[in-house]
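A.B. asks: Before anything else, here is the set of structures, which you'll find just below.
What follows draws every value from the coordinates through simple rules; no lab data is involved. This one's a predicted model, so the numbers in the text were calculated from it and none came from an experiment. Cβ atoms are built from the backbone, for glycine too; each structure is taken alone.
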Structure P
Amino acid sequence: MAFVNTTRVAHQGLGERFATLVADLRKAMAQRAIYRSTVRELKSLSNRELADLGIHRSMITRMAHEAAYGK
């Protein structure tokens, strides 16, 4: 059985690669900021307030991760 692999190489200059790196870092920093603020806000709620929202304290980090990075 024969397999054919096609590979495309994107030729980017150094400036384009650096710009992509900077954009990726900014996106990662923004996602991390969303994660941290979500955790901070949810942890500041009382157990009663969390229960009203249907959230258990053990779910805070998972929910923050989903808010920042998606499922």
Structure Q
Amino acid sequence: MAKISTVKDFFMMYVDGFKTMSKTSKLLWVIILVKLFIMFAILKVFFFPNFLNSVASTEEEKAEYVIEKLIQD
């Protein structure tokens, strides 16, 4: 195997690998990317709201709230 000497060669190695994939492999990658998008973009909005904005309005108040919660048992 030839030595990979440049960043371009490294990138082209992956491009060639993806070009030679079968249709099944490409479909699996599409499914993986869709699932990642759903996990990080859509679920974050519903399950991880920005709680600090509802507790405090300024950065100082947010910092004080976090410090208080860290100090409590």
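A.B. asks: Thinking only about distance in nm of label points 7 Å out along Cα→Cβ at positions 42 and 58, which of P, Q has the largest value? Could the numbers behind the result be given before it?
C.D. replies: Numbers: P: 1.4; Q: 4.1.
Comparing P, Q, the top value of distance in nm of label points 7 Å out along Cα→Cβ at positions 42 and 58 belongs to Q.
A.B. asks: Rank structures P, Q by distance in nm of label points 7 Å out along Cα→Cβ at positions 18 and 50 and report only the one at the top, that is, the highest.
C.D. replies: P
A.B. asks: With mean projected area of the Cα convex hull in nm² derived from the coordinates and found to be 10.4, which of P, Q does the value describe?
C.D. replies: Working through the options, I get structure Q.
A.B. asks: Can you say which of P, Q returns -22500 when helix-only ellipticity at 222 nm (-39500 (n - 2.57) for each DSSP H run of 4 or more, over all residues; to 500) is computed?
C.D. replies: The value was obtained from structure P.
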